[in-house]
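Structures are listed in the sections that come next.
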Structure P
Amino acid sequence: MATKIKDHQYEYERLAIGGTLPAFLFCYYNSVPNINVGLKKPLVFDETAVLNKGFGDTKREVLERLGTSLSLGGLLPFGGGMSSIRIVDKGTLEAYSQARKVKVKFNELIIFDEDEIQNLPKVKKRVKKKYKVYDWLYAKQGKKHEHRLFETDDDFVKEVIFHPSFRVGSQKEWYDPLAVSYMKEEQLQDVNYGENMVRLKVTAMMKEAGIRGAANGYDTRKPDRRLYYAVKLEHDRREIETIGRDVYKNTKTIKFNHQTEEEIEQNFLDTYARRVYNKIC
């Protein structure tokens, strides 16, 4: 039996769309409610340039703590995100989840992320997007070594970051590789840029660097020569981050914000300093 979707209606002076770090930081500093279709979590290793270190040292920590603060402050009225959002007219949107539909009236809508947003204003400029691709690998053999970063001149496996293993039961000296590539849209569907090719390329790079697996006895012909297992990698998962956003035309009630988190914080600090100065003077 199908569950009937319940309708709810809300009204806000200002409302922001986006589950990104800039969106959450903007909402936190300006006390603006946020609606989103899911969080876009930064890479777990990305350090943040946000000055308020109370939020955390990495971008992901900052995003998660801001989410908690917004939720406790009533600025995430729809919880963990909706499945889609549709702009109805210049002052109304509808958001959908599996169990409900909400109608929201607003005087100003600030959009930080256009994904899963229907009926957007006209596109002013199309941007040819690139994609940052993260391939997470497990080192079955070759997990103990001193290397922490490989860099290449090729966009396909541009970097290999060796990070402490997240696997259950792993030891602190175990390191797993994360391959970072930059691809065009057509390359995402090309087997020559697929997960298996990443695994093979990273394996070759590790072997070339002298990385090897665990000891495997001695050579029967040369008893003094130690033998080792070859590097063996297993692909875990692939994550894809879109680089670039189309530029849409702002309207009287719908604005598109392309600021970074650093720019948002600096803007807040400058505005706060002016308010304090004006109050003193």
Structure Q
Amino acid sequence: MMQRTKPLDHLILILGTLFLMAPVLMALMSSTHSAVEIHSNGVYLTPGSDALATYTKVLTHRGGFTGDVTGLRMLTNSLIMGIAFAVGKIVLSMMAAYALVYFRFRFATLLFWMIFTTLLLPLEVRIMPSYQVMSTLGLLNSYTGLVVPLLASATGTFFFRQFFRSVPDELLEAARIDGAGPLKFFIDILVPLSRTMMAAIFIIMFIYGWNQYLWPLLMTTDESFYTLMRGIKSILQVWIGSQIPDYNEAFALAVLAMLPPVAVVVIFQRMFIKGLTESDK
């Protein structure tokens, strides 16, 4: 028997949606007005006439101390960092989980818990040792230096280990009867079964990598490697040419910074929910 939906339920849902969407809407609408209008009248909830000029400027205007960095370049760097981190995390996590679940060796459980303890040491805790290692290896101002230290976490390994443990043993026995080796079993059976889990991990890791600010702040002194999060403040400090801050450009950059994570969530939404709630076998 279906329960009746009460009007209060809809009211709470609508109010919650408005509460969450109001800052996004204000940023979007305010980015279409000039800095003078925002400075005089505050933020807007109605569209203005400067949208094309504002977004063209933040994407293509060359600024920074070198005069050669653009919003589009920072957006590209953030995409490279987010995608490389997500893909690298999935590959490493799947390989580690596969070894822990399907290979019998001494101290496997101990090794898993040692890997798992990295969750207690996020990048912010080990940031100085990580920086020292990257500096010694000469990986400052490089995509490798931006991505590799972020991979040292057991989040993906834990999820994939739990998923692999739920795969029926009959599949492994059937693969052995058919003459499939460990690599073929991994590629032909486990990888296809893990599609939804891979999508879920990709979303989580992409957004985590995309939102990084502190690590790029330490790792990049060359403006050509600035990420969007790293460069927004620096670019705005250079672009401010008068006493009135360029509020419209700040709002425009904030809106642009939201688009890729939103797109990833929308595209992989069904697979994300399925990957976290179902075994998909």
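A short reminder: the numbers here are calculations on the coordinates, not readings from a lab. These numbers come from a predicted model, not from an experiment. Cβ atoms are built from the backbone, for glycine too; each structure is taken alone.
Identify the structure, out of P, Q, from whose coordinates mean count of other Cβ atoms within 10 Å over residues 100-107 was calculated to give 16.9.
Comparing all candidates, it corresponds to P.
Out of P, Q, which structure matches 0.30 when FRET efficiency 1/(1 + (r/R0)^6) of positions 28 and 68 (r between Cβ atoms, R0 = 25 Å, to 0.05) is calculated?
Details: P: 1.00; Q: 0.30.
Of the options listed, only Q reproduces it.
Going by mean count of other Cβ atoms within 10 Å over residues 220-227, which of structures P, Q comes out largest?
Answer by largest value of mean count of other Cβ atoms within 10 Å over residues 220-227: Q.
Have a look at P, Q and say which one yields 0.95 for FRET efficiency 1/(1 + (r/R0)^6) of positions 124 and 140 (r between Cβ atoms, R0 = 30 Å, to 0.05), as calculated.
Computing FRET efficiency 1/(1 + (r/R0)^6) of positions 124 and 140 (r between Cβ atoms, R0 = 30 Å, to 0.05) on every structure in P, Q gives 0.95 only for Q.
For the read-out helix-only ellipticity at 222 nm (-39500 (n - 2.57) for each DSSP H run of 4 or more, over all residues; to 500), a value of -20500 was computed from one structure; give its label from P, Q. Before the final figure, lay out the partial values.
Values: P: -7000; Q: -20500.
Derived from the structure labelled Q.
Relative contact order in percent (Cα under 8 Å, 6 or more apart) computed as 31: which structure among P, Q?
The correct label is Q.
Ranked by distance in nm of label points 7 Å out along Cα→Cβ at positions 76 and 108, which of P, Q sits at the highest value?
Ranking P, Q on distance in nm of label points 7 Å out along Cα→Cβ at positions 76 and 108, first place is Q.
Identify which of structures P, Q gives the largest calculated value of mean count of other Cβ atoms within 10 Å over residues 36-43. Write down the numbers at each step before the final one.
Working: P: 17.9; Q: 13.6.
Of structures P, Q, the maximum of mean count of other Cβ atoms within 10 Å over residues 36-43 occurs in P.
Looking at structures P, Q, which one was distance in nm of label points 7 Å out along Cα→Cβ at positions 148 and 172 calculated from, given that it came out as 1.5?
Comparing all candidates, it corresponds to P.
Where is Cα Rg over 2.2 N^0.38 Å, for residues 12-131 alone largest, in which of P, Q?
Once Cα Rg over 2.2 N^0.38 Å, for residues 12-131 alone is worked out for each structure, Q has the highest.
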